[in-house]
1. Here semi-axes √(5λ) of the Cα gyration tensor in Å has been calculated and equals 37, 22, 19, so which of 1, 2 was it run on?
2. Hey, helix-only ellipticity at 222 nm (-39500 (n - 2.57) for each DSSP H run of 4 or more, over all residues; to 500) derived from one of 1, 2 reads -21500; which structure?
3. Given a value of 3.0 for distance in nm of label points 7 Å out along Cα→Cβ at positions 148 and 276, point me to the structure among 1, 2 it was derived from.
4. Tell me which of 1, 2 gives 11 when you compute relative contact order in percent (Cα under 8 Å, 6 or more apart).
Structure 1
Amino acid sequence: MSYHMRNNSINDPQDPLYRRVQFLRALLWVMFVSFLLLGCINQFLFAKPTLALYHFISSTLALAGTAWLRRRPSDTSVISLVVALATATLLVLYIVRSAGQGYALYWLSIYPPIVFFLLGRTWGYILSILVIGGCLTYVNQVAALWQPAPFTLRSLLNILTATAALIVILRHIEKTRAEAFHYLEKHNQKLEYIATTDPLTSLANRAKLDRALGNALRMRRQNDESFCLILGDIDHFKTINDVHGHPIGDVILIEMAQLLRNSVRNSDLIGRWGGEEFLLVLPNTDCDQAKMLAEKLRNTIAAFKFRNGIHITSSFGVACVRSDDDATSLMQRVDQALYAAKTSGRNRTVTDAELTEVELTTDQRATNMTP
């Protein structure tokens, strides 16, 4: 379902038809006023009722077009074609009636931007070639019959007015392009946020953390910048869900995320790694600083009263990048450090440098790990 059908309106600048409808309305009102004035002039000043009737009918049709757009603003295809053909008719008639006087051909310059904007590239090419080619063919046939035309005030006014009209049209087209780019950029930012943000905690999600870890490793290779990872886990979170329910568990995850967010630097990235696990990527941080931060987080969480007066503890693993690390090896070490913290009593912090002291194996983890 299209945007305008969902919103039932073309008054929102984010609607892709908004600028086209605005442009159509402006053209139709210009046609309505112009034909009405010409009809009055021919009827009352020059006593040409037949020509005046033609102008009054054209004015009525332009007014009907504005009414059509008001009632059915999303149906622009037919009215755009009608306006493009009507504009072509006006230009051709004016050029023919001018008979080479007053630089009337200059008005052809406004037609391509109008028709390209209203009808798109294909019909823009077709109608521009037909109208301009037809006019030039006609001029080539009859130019010998025209009298030499001096450059007069009428010539100057034609050039100035057509140039002003061209500037207004191009400004509208450029404004449309700029706004379309702006809204596309905003839409892409929203999509990027959705694609990289955990919907529950509003922290970075797994995809964004993976990307950040890859970037940190590249910076390490290029600039020898150190960084560390902290992987935290809420102790006995399954029991919390079983006793208090999953809605309370979700609230605790949200509050946990806020505690972490308030305890780190702007340059640090916090994300939800999965379930009740949170990963912190800490650029320009050594192992001692990372462990101090992990301990600070652990103590802050232990002292905090969560929803319904619940007190929880957490365990943390810390790993610092080494020269031969890739994402897999670094994540494996921080995961093993967290596992060591969990299996050695929980509510504690273990670094990757301490792993040899706990002598972990993959089989031990699979056998002993409990929520």
Structure 2
Amino acid sequence: MKVCIDTSALALSGAGVRRVLAETAQAMSAEATDDGIDVSFFPFSPRSYSGGGHRSGMGPVREIVRPGIEKSLDAWTRLRYPGVDRLLGGADLYQISEFLPYPVRHVRQIAVVHDLVAVRHPEWCAPSSISWQRRRIEYIAEHALHVICPSEPVKESWLAFSGWREQRATVVPWGVDGSFRERGVGEIEHVRDRLRIRKPYVLHVGTIEPRKNLAFVLHAFERATKHFSREMDLVFAGPKGWRTGQLEQALQFTNIRDRVRLLGAVAEEYLPALMSGASCVVLASREEGFGLPALEALACGTPVVTTQAMALPQALRPFCVRIGGVDEEELADIMVEIVDDEDAAQQARTEAAPLARARTWSHVAADMRKVYLQFR
């Protein structure tokens, strides 16, 4: 059985979907199996791309589609002609792109649905992305035979949106790369020095955008600074998304501007040490399809504070301190408590970390192949 996976989303630099695709593609390429499934990749890009393809073990992605082509792709998707079937290497099953889906006329199709934020809460999405995200979701509902979701909440949202039977959706939780493990003091100090982090710190990892609720984190941290037993900095690690002005405006009216660090996009090789060195990782997103940074922080042995929106695997939820809403005082109290709680840090290192690291991308790839086998 031949399965072709569209790798267009490798061009979405910094996006979580790109990381998931890169990791699963790498695992698919590396694993030798006897299940009779031959996996190939359809690597054309919606814009210029370099770098990530090497990490996924597939080499650079060819740039066939030019920048600014989204409208043409949308029209192409609606017309479904001409189809790209002949470019899929005789595939029996095609996994639809995380970007705009390219029209396939005869090959059976499945898809990965990371979340439905564009449908449920378009106000949290960049206006430029809402149209194509909705178009993709509508295309999947009409043409795909099955979807893979990273969590039960996403599956439930998908079934409610699509009206599909439950049997047509499978939950495959994401995994952790082996590099995410507790790092030694020397490596942590090296990374802190490179990033110019001088004080102990609370860390947030993720794109700077409204959905991440970063002004809320900032205001809660400002409250907490009055009660920490030592001086702490707040570090934001992640690329700029859209409407970054919300956080920038909040920073203008805070009294702790000198204790907040905006690192921007951080090299992936620095993330394990950056997470290992944090007193805690705080992720207060309004909605997440999974919450990969939380899983990675736990794998590094670092305590994690999240909202109920973080859809982590059930076994790991007891190891996260979960806040109920957007109460700044509640989050501030939790940060103060967890920063000085050596028992919480010890539990994260000895109990949560082994559990988080047990779910590798090889396991994810194996579970996805089981889904493919349903269409043999």
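Bear in mind these aren't lab numbers, they're just calculated from the coordinates by the rules spelled out. As the structure is a computational prediction, the values presented were derived from the model and not from experiment. Cβ atoms are built from the backbone, for glycine too; each structure is taken alone.
1. 2
2. For helix-only ellipticity at 222 nm (-39500 (n - 2.57) for each DSSP H run of 4 or more, over all residues; to 500), the value -21500 is produced by structure 1.
3. It traces back to 2.
4. Matching structure: 1.
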